[in-house]
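Q: Each structure below appears as structure tokens.
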Structure I
Amino acid sequence: MTRTQIVLLLFFVGCGNDPSTGDDAPPPDAPSGSACETSVVAHPGTVITTTGPVTGSADGAVMSWKGIPYAAPPIGDLRWRPPVPASCWATERVTTTFGAVCPQLNQAGEVVGDEDCLTLNVWAPSVATGAPVMVFIHGGGNVAGSGTDPMYDGAALAMTTGAVVVTFEYRLGALGFFASPALDAERTEHVSGNYGILDQIAALAWVKANIAGFGGAPDRVLLFGESAGAQDTLIHVASPLSSGLFAAAVSESGGSYHTTLAENETAMQAVVDAVDCTSAPSVPACMRAVPATTLAAIPSAGGPLGHGMRYVPSIDGYVLADTVPNLIAQGRHNHVPLVIGSNADETSRMVPRVTTAAEYQTAVQQQYGSAAAPLLQLYPASDYATPQKALIRLTTDVTWTCPTRRLARSASAHQAEPVLRYHFIWTAPGASGASVGATHGLELPFVFGTFSALAGFTPSASDLALSSAMGGYWSRLAATGEPSGGSSPAWPHYDAATDPYLELGPTITARAGLATAQCDALDALIP
């Protein structure tokens, strides 16, 4: 039995029944059917899942099911433990409204959400049978975001591509990534943290076991994510716990984590101190008694350019044995077709405003310390239209463009399955669009076809064509492991010698050699 089969078996056995009783569990590869007793007969709009029947709603040619529990609420004693199966239900469960978002701070600094949040959402063409499946991991720096965001509504993507689309919630912030030696002692693996990643694995296991009932093919699952969701996607590419749960992956503006469990536990002592549990007889008991709203309000350093304590996954020897780049460089990863890409101006909304060369120099020194001098030589302000443009280019290349190239090179050298790279360059019309350029996350409405989520923006015919092409590339990757096809330009497979990539903009063009001189220098300067 493979590790994936063991994970699925443990997760779905008896929906909360004791595995020692010998109760039969659904076969790990079972696409549908239920481990729970029900008298409901599947009918249009109703699917019998491993935990019970769910009834969705129709919106034109697309069906949707929202707020389906894929694991038990991680509350009480289940806080800071791996997810466990949801309880069974015997009668039809109406799934026409989203579940709660996981607790997080909103832009107003208020805590929103509910700790009972481990649910997922499915959109499917009403006539889907054996369709490719696209499972999305939302971004938000591991502290915010939700699969219920209108930007990620799967209806348009399902309708235009014929795919089944899934989004879901996973634990965030301190509730999803808090690590402590006291919690290590509770686990046979002697680890803690990474609960948000384990939630994602549970959601993928649920998809594997149930998606055929919604018209999807469990062996043709594309896992894709953006920002922190893309970083998490790459964790699944590298983690043995995720083996067999997806057949292809897309990392949109992702990267890798380098924090060990020990480092996280040291940094996150600040969380224990913040809730006055440091001297408690039992730190876990004290922490589990703290309201979720209090924990969700404890901030970490914001954004990928932030310094200080951050809620990030750990290299713990269980979920991850090493960094993602190291595991891929050693060939110790899940060999699946992989798309990895980034946007031309990722950091335009992350870096401070600078108007002079002196301000630019100060910003680089504050961000990169001892590495600032060679970086300023590599990216002199005089080479760019403004010091602000120089700062955006430098930080984008350091954080995304060049690490993306390194990862594409490594993956293509250690797997036979195709590796492909993209560079998204589209910018919105007008002065405001020019100022932010192809900023972080701008590709998302093109992938999902959700321009309606952008207030005041009306897509042009060119915009709609780019969106159609991107949805087609992603869905074909899910269906066949190869994104090229249809009327869109062919997407070249990656090779280190020429650094080919697909430029996604008003015109889709296959190019080669993106920021070669800068990335060559950065590879030596910032390994």
Structure II
Amino acid sequence: MNNGEPTAVGVERHKTLRLRPVAIDTYRENVAYMHRECAIYRAEGFQALSKIEINADRRHVLAVLNVVDDVTIVGTDELGLSEQAFEQLGLDAGSMVSVSQAEPPRSMECVRRKISGERLELDDFHAIARDITESRYSKMEMAAFLVAASETGLDREEVLNLTRAMVESGERLDWDEPLVADKHCIGGIPGNRTSMLVVPIVAAHGMLIPKTSSRAITSPAGTSDTMEVLARVDLSPRRLHDIVRKQRGCLAWGGTARLAPVDDMLISVERPLGIDSSSQLVASILAKKIAAGSTHLMIDMPVGPTAKVRHMREALALRKLFEFVGDRLGLHVQVIITDGRQPVGNGIGPVLEARDVMQVLENHPDAPADLRQKALRLAGRVLEFDPDVRGGDGFNIARDILDSGRALAKMKNIIEAQGAQAERYQLGGLSFEMNAPRSGVVTGIDNYRMARIARLAGAPLDKGAGVELLRKLGDEVEAGDVLYRVHAEFQADFDFARALAGRNNGYTIGSADQIPKVFVEF
């Protein structure tokens, strides 16, 4: 009698399992599926959500185990792998694989020390980055690291060491040129798609500007999400190189190029948690730019009552941190403080923001003037990295490139090179309008609230979802005038967005003297 327990012979017979792909996108987390009646599951004492190691033909991946009771998902002699894990392992369906308990990540001891308030060294961050990149951390463990870094804080040496570790977690591009420009906004301002204008302007001038971006973390759209409306953004490193060499620029997602991949994995946890600490922000931005081969970086830092940075003292402290880390890692960083009092452009969400960008490039009469003006000023500052451009001349050069149509031609060339988007995205078919409750002047637009409304409407996952702004700061309105229009693709998202907007529409109506002061450095 063995009381239902598998015999030694039975276990030996079932040391290997047949590989089965499971069509589930687990978003940057390797997940394995094992049937509860599997002999290995019962013999090894696996538990749901434990880490297991899968091996075959000198290949291996680590994955979080999910236990199933349905043989239509995975049989008792099979091991299922989520889409990402299956692709990472690189074996054919039906291949035989062995499964074992995974060794716990040793660097969790570093995380526990950080939770206790201790200071971490470079070796600690290297260990954490290595274990995360090798999928040894579950999303819960990554969340623990992010919360510890955010709540107990990182000093500037720790931020420097975290940045170094993130850079060294993946590939690093080398353009073999003395000046490789880049531009980045720290975020927090909806609709701020200046990068999609700066890149074609600077590239048309002849400077190298390979712009790689992350997808949105807490915003309704990132540069990659919006560019994806127009062209492919998931480019291989080789194709990225070819495009940049020919076009002098690109607008691509950095994930497929394996640039600081640990950052992308942390972002997958930051997004649902809404974590975006200043130390993680600096490390994330600079690691990506250094890995992308940038030598000169211009950072747009909006400051305003509802921006990510709300006070000048915060802006100046963050600027010093950017400059310190950049200088120590050989990256020339210039931080420009810009107007963060309200969204930029007329739309929030991928389709609406892409429309704004193309209207500016086409010199369309309906193009948002604030987006055009800000992009020209930022592009002008980037152009002044060029030693042949005198200080103060950048703006006029940028304006000439835009007005002449050269920026539009360059953007079309970049779109064609990356691969024009085959799908024609449209605005969400469901919409509602928010009206001014009384007459007066628009004295405030809550960036965070407008971003939340757009996200609840479905952006950025639903490209056509978002908010169409019809009134901006300083505009006079009459009671009942439409302030903005919300678009959604699905009824549930429509209902969520309308309920949030109904509780607080994000606009403040008052008198002209109540408009907040602007801090800009142009």
Structure III
Amino acid sequence: MSVLNPIQKPEVKFQPDVWRSFQRGVHKVVDLVSPTLGPQPRWVAIQPTHRSDPPELLDDAGQIARRVIQIADRDEDVGAMFVRQMLWRLRQDVGDGGATAAVLFKAVLDESIQYIAAGGNAMRLRVGLENALAVALDALERQVRSLEDSVRVEHFARSVCPDESVAGMLGEIFDIIGADGHLVVQLGRGYTSEREYVEGHLWSGGLLTPHLMLDPIAQRSRLENVAILITDLEIETASQLTPALRIALAQGERNLVLVARKLSEEAIGLLQKINRDSHQMIITAVKTPGAGMEEQSAALGDLAALTGGQVILQATGQMLETVRAGSFGHARRAWADMERFVIVNGQGDPGALRQRMDALRQAIQRADTPEKAHSLRQRLGRLQGGAAILSIGGVTESEMKTRRELADRAALIVRSALRDGVVNGGGIALLDCRPALEAHCAQLVDEDERTACRALARALVAPYRRILKNCGFDPSSYLSRIGNGRGLDARSGQIVDMRSAGILDSAAAVRGALLSAVHSAALALTVDVVIHKRHPQVSLNP
């Protein structure tokens, strides 16, 4: 969604204009995403780029905010883009919590600005918010419980994915593969969604050419007791392959998988001839996994650790002439089709493999971006072995793509819940942090800090109120009857124990929403000047 103002003049804005316009921009984005909060969200329709296409229907706060590229009033646009960036980063981190963060952020910001306008100290208020946040986070942490059994995993998956059939499959899949297991979500070929479990270690990419497909009926190549030559080279001539093939034959290899970036027609012809005429060796070739040099290098290193081979890297100037007997990796079985490559029972050193997996776990902890952490977790899941493929069906391609996005998001949330635990849903976990904040407020002497603490305590009720409003209930009539783990089941209208009823949220999502909202509000309160450039760049990414 983009509404561009054609007049772009350089300008500097000061208080009190900054807060007024900033606040209006915040309200526009928060009001846009807040209807999605709760188990019965209202959809947001986004006009497509081409008017002949149907509108895009979304209930994901992060995705909705990302569709807002610019709003007409550029003073308000500063506040809108501030919220947009917060929601999208939270979406990337944990997959959920965006609508909760938006509602919390608005509640804290509005009350704080009102206090500052009446003479409060913005910097002291910021300090008070950050101190109160630490108290609330500690209270939230004491509520976290693990998602311990298969029934709860499936129930939780159903609570975060509105697609019932896909939710049931995700619950089963994660009960089998665990939080870090390797999951591929792809478009299916039929009306219904299906899941498949793969023994071994799976890489995307598959066969380099159908001419080396050893079983055309099954549409795959499958080899037992296989040697693996691991490279990212582009092999242009048959003569480049000859030294490596001679070494493989000399050490008695009967089955060989060649991993390479490219094979020329001449090289393919040589391998076809060996398969057809030699009766000494069967060979197939798969694509170097990964996109880009860095990702490919990491994937090849993982493959080498798994199979005990050595990587022949183009970047280091190595060629196939440098291959030695110890360069080949080995596995009990390998198979590939045109989409994937799988290793079963790699013969690498178990100690070296454990060290590589430990190094990946440490790198995940140090990752400075969600994208990097996600990539590292994918590698760890692949090395752990075992994979699941979830193929999303539908009547049209548009429907399948929408359902796949829902499945991807739900998978991210379920992983987060399995790793970091769950808390009571329906806004109750945040509401149950209020007693700790009220006790903290009672000990404070500084008026600015006490106001900040009270502002956060009141804001913690806002998500609960919005959920009930979205579901057609009057929040005020239930407020005195909830708390201490009890809340309203918005689907039935009954007061229930939230955990027993299976109404749960990912602890990481609630924690992330609280952190993002309070830190962002504290930062926004200390913005005094806005500078508009003459020709600002427009970015589609937050």
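Quick note: the coordinates plus some simple rules give every number you see, no bench work behind them. What you see is a predicted model, and the numbers here were worked out from it, not measured in a lab. Cβ atoms are built from the backbone, for glycine too; each structure is taken alone.
Q: Comparing distance in nm of label points 7 Å out along Cα→Cβ at positions 87 and 423 across structures I, II, III, which is largest?
A: Details: I: 5.5; II: 1.5; III: 2.1.
Looking at the calculated values, the largest one is I.
Q: While we're here: Compute mean count of other Cβ atoms within 10 Å over residues 167-174 for each of I, II, III and report the one that scores greatest.
A: Evaluating mean count of other Cβ atoms within 10 Å over residues 167-174 on every structure, the highest lands on I.
Q: Further question on the same structure: If we compute distance in nm of label points 7 Å out along Cα→Cβ at positions 63 and 247 for structures I, II, III, which one ends up with the highest value?
A: III
Q: Given structures I, II, III, which gives the highest value for Rg/Rh (Cα atoms, Kirkwood Rh)? Please report the intermediate quantities before stating the final value.
A: Values: I: 0.96; II: 1.01; III: 1.06.
Largest value of Rg/Rh (Cα atoms, Kirkwood Rh): III.
Q: Given a computed value of -9000 for helix-only ellipticity at 222 nm (-39500 (n - 2.57) for each DSSP H run of 4 or more, over all residues; to 500), which structure among I, II, III does it belong to?
A: I
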